[in-house]
Structure I
Amino acid sequence: MKDTAGQLTFAIPKGRILDEALPVMARAGVVPEDGFHDKANRALSFGTTRQDMRIIRVRAFDVATFVAHGAAQVGIVGSDVIEEFDYADLYAPVDLDIGHCRLSVAVVNGGKEVEQTASHLRVATKYPNITRRHFEGKGIQAECVKLNGAMELAPSLGLACQIVDLVSTGRTLKDNGLVESEHILDVSARLIVNRAALKTDPRIAELVNAFREEAAKQQEA
């Protein structure tokens, strides 16, 4: 078994960002071992071509938690997750310019008028903190129903009158009889690091510089 003492742990998200993140990581010198790409492999921790680094593959929200608490020192996650948790020990020094989408409010066709007159709303979302802040800014109390998926079903089943979720093309909303009513924030993937680890381990600063240089090259291209 490989000795993991002194290894850096790099947390990456399952799902939509991963395919775009892997080439960026490779150009910055972070390349997972061969078994990582085996779809039948259910492992969560993988070696890399660097002896001093391993990768863990977890849910996006968990990436931020692992890095904020120092269980992982570096990670990649969407800015939506960073905004939701607002961890003091989390630093996001590089916008990787990938994973673009937006966080929006969506309603059933004709539901927008309800939001304009109500002082209290029930909203289905996996972003309760962002959602409450957004509606509080409009003088509306949002009762958030936490869901981790199938958000689009909530209005038709009477669970909530609106949803707050990520939107890319809008096709899923349309297929479920919903429309965007408000844009909350634009989202892109960010490199995140643990603040304490950045101060004590020079390898992390080197990684930040490598990703920053890669992002600059992509912007110039």
Structure II
Amino acid sequence: MTATLRIASYNLQKCVGMDMRRRPDRSMQVINAIGADIVVLQEADKRLPPRPAALPHDVIETQGWQALPFGQPGGSLGWHGNAMLMRGDLGLIETDHLELPGLEPRGAILADFDTSIGALRVIGVHLGLLRRFRLLQLMAITRHLRHRPPLPTVLVGDFNEWGPKTALDAATPGLEFVDPGHSFPAPRPVAALDSLAHTDNLRVVDSGVHRARPAASASDHLPVWAEISKA
């Protein structure tokens, strides 16, 4: 039987649901239900400095997850609101973060793992609202990767791209986008803002949008996921 790994992306909207209530417990309920091994989060911290975690560390740990360290002080969960959770016996090799260009502060997070499908690099992003800056941000990531040892890689997050992801192809050489489905806005999704791309030494066995309750009310985004294996 081919080994697979499930990776998910979820924009938490700072754990504020469509009812305008901040409910970290509800957000955690959704995360647990996805059944993922690695979950990449966006808007995981509150907006104002020192940007404390919107999803508290103790809530994460009591549910059997580990929040990966990305070096942002002040109790933040990640870097520029991006965070990554893992569970199970994944072997974490290292983590890193990088600043991204644009009018608004943006960053990306990176983690290398030793997994059941072999070495794996996961990059989490929340790209800018303007396509010009989305392309610049993706080009900054690909430049950064040229200076690292190559690994099978998954780029995952909220790409803020309303149209086909082919518009981003020029900035992501060597990566193939997957379309899990429409994830925004959560009550009646019409746009596939949340997605992932992978190198050709990985294969997507299955992918989709997590719609089970209370996902449609926990955030303005639905989580997306992909089951991946070696190519």
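No value in this document is a laboratory result; all are computed from the given coordinates. Note that the structure is predicted; figures quoted are calculated from it, not measured. Cβ atoms are built from the backbone, for glycine too; each structure is taken alone.
A value of -9500 was computed for helix-only ellipticity at 222 nm (-39500 (n - 2.57) for each DSSP H run of 4 or more, over all residues; to 500); which of I, II is the source structure? Traced to structure I.
Which of I, II yields 23 for relative contact order in percent (Cα under 8 Å, 6 or more apart), as computed? The value was obtained from structure II. Comparison across structures I, II (criterion: distance in nm of label points 7 Å out along Cα→Cβ at positions 155 and 187) gives the highest value for II.
Suppose you compute mean count of other Cβ atoms within 10 Å over residues 59-66 for every structure in I, II: which one lands on 20.8?
Values: I: 20.8; II: 14.5.
Derived from I, not from the others.
So Cα extents along the principal axes in Å, computed for just one structure, reads 43, 41, 36; which one of I, II is that? Computing Cα extents along the principal axes in Å on every structure in I, II gives 43, 41, 36 only for II.
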